[in-house]
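Only the coordinates and a few stated rules stand behind these numbers; no lab work does. Just so we're clear, the structure is a prediction, and the values are computed from it rather than from any experiment. Cβ atoms are built from the backbone, for glycine too; each structure is taken alone.
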Structure P
Amino acid sequence: MFVHRPFVIDAVRYRWFSATPEVPGSLLGKAKMPRMATIVTVLHPPTGTRFRVVNVHLDHRFEANRRASAVQIVRDELDDDLPTVLLGDFNADPERSVLYQDLEDGGFRRLAYDGTSFNGWRHTLDHRDGQLDQILLRDGGGLRWEAGYTRLVWSPMGRVPSDHWPLLAPLTLG
């Protein structure tokens, strides 16, 4: 058990998006590389509150694989009533993908933000590929997530550490 006051990481699981999610490196459909989710259950010992954080990296080429991954997460991994934060590189812009409707149907709401998370290794907030990275919330256990202003963390100069800008959203669960 990892402790980072005031939270305790209670459990960690990994899931590969495929017909055999327990097999590391397994693939879905026409995927060229493995895609996966890291699923962490977190405990707040002073209150006994538990919640889940799921980090994903979805297929970059095929919408069908992204949608199948979303269905696998909602159906197979999130079948209880724990409040959940689902985040990561979805490789799909909400303006051009029905993936987010699938996740909304699974009880998630997406946090909106301005700018473009994909930067193509350039100092820009307006790349044509759009908002590929997301933070989504699902309430549960009688608790509701509240989110502050969601923003991209970017730098107009210096070294670009990734081809995606990180997102930051202050969250409260109550």
Structure Q
Amino acid sequence: MRSLVLLRHGEREAGGVHLTRRGARLAAQLGQHLPRFDRVAVSPKPRAIETAEAMGYDVDAELSVFGELPDAIDRWIERESPRSFADYLALVERVEEVRSHAQVLAGHLGDQLEGPPEGGRLLLVSHGGVIELSAVGALGEATIGWGPTLGLLEGVELERERSVWRGGAVLRHEK
């Protein structure tokens, strides 16, 4: 079994691309409480890279597919304004284009988990919307009770054995 933590980046200024000082400080604090990972991948956006580095990790790979959603998918999400994993699941079930992209994201996650050794762990720092859609693509209805969409520095942990997603959990912190 291998596991993957998908983590949303830290705080940035509205419309900015870099972490704020507070965002970097909170990421560093979180990094002190997380285990080591066999591999660390990030979206190529500066705030994702800076989050992983502030947490104390060396970045092994930048993965553009986890950097942003295609325009058509982004428009669906903007129009629907999902506020929970259940809302993302409903959107995936209702809209073929969104379902297809969720499956593509889940496939890329599975590919990334081929890198770490058996029992290994991968960290992927990405963005709101991308993470929720990826998790729903991987686990489907198992995400329905995961509650609201992710806040900053929150994420999900997914487990995969061979080529099958086995389970997961949402990772939240106290506000």
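Matching task: 3.9 is the computed value of distance in nm of label points 7 Å out along Cα→Cβ at positions 11 and 155. Pick the structure from P, Q.
Going label by label, the one that fits is P.
The value 55 for percent of Cα pairs over 20 Å apart was derived from one model only; which of P, Q is it?
Clearly, the read-out refers to P.
If distance in nm of label points 7 Å out along Cα→Cβ at positions 19 and 43 computes to 1.5, which of P, Q did it come from?
Computing distance in nm of label points 7 Å out along Cα→Cβ at positions 19 and 43 on every structure in P, Q gives 1.5 only for Q.
With helix-only ellipticity at 222 nm (-39500 (n - 2.57) for each DSSP H run of 4 or more, over all residues; to 500) derived from the coordinates and found to be -2500, which of P, Q does the value describe?
For helix-only ellipticity at 222 nm (-39500 (n - 2.57) for each DSSP H run of 4 or more, over all residues; to 500), the value -2500 is produced by structure P.
To test your reading of the models, identify which of P, Q gives 15 for relative contact order in percent (Cα under 8 Å, 6 or more apart) when calculated.
Here the read-out was taken from P.
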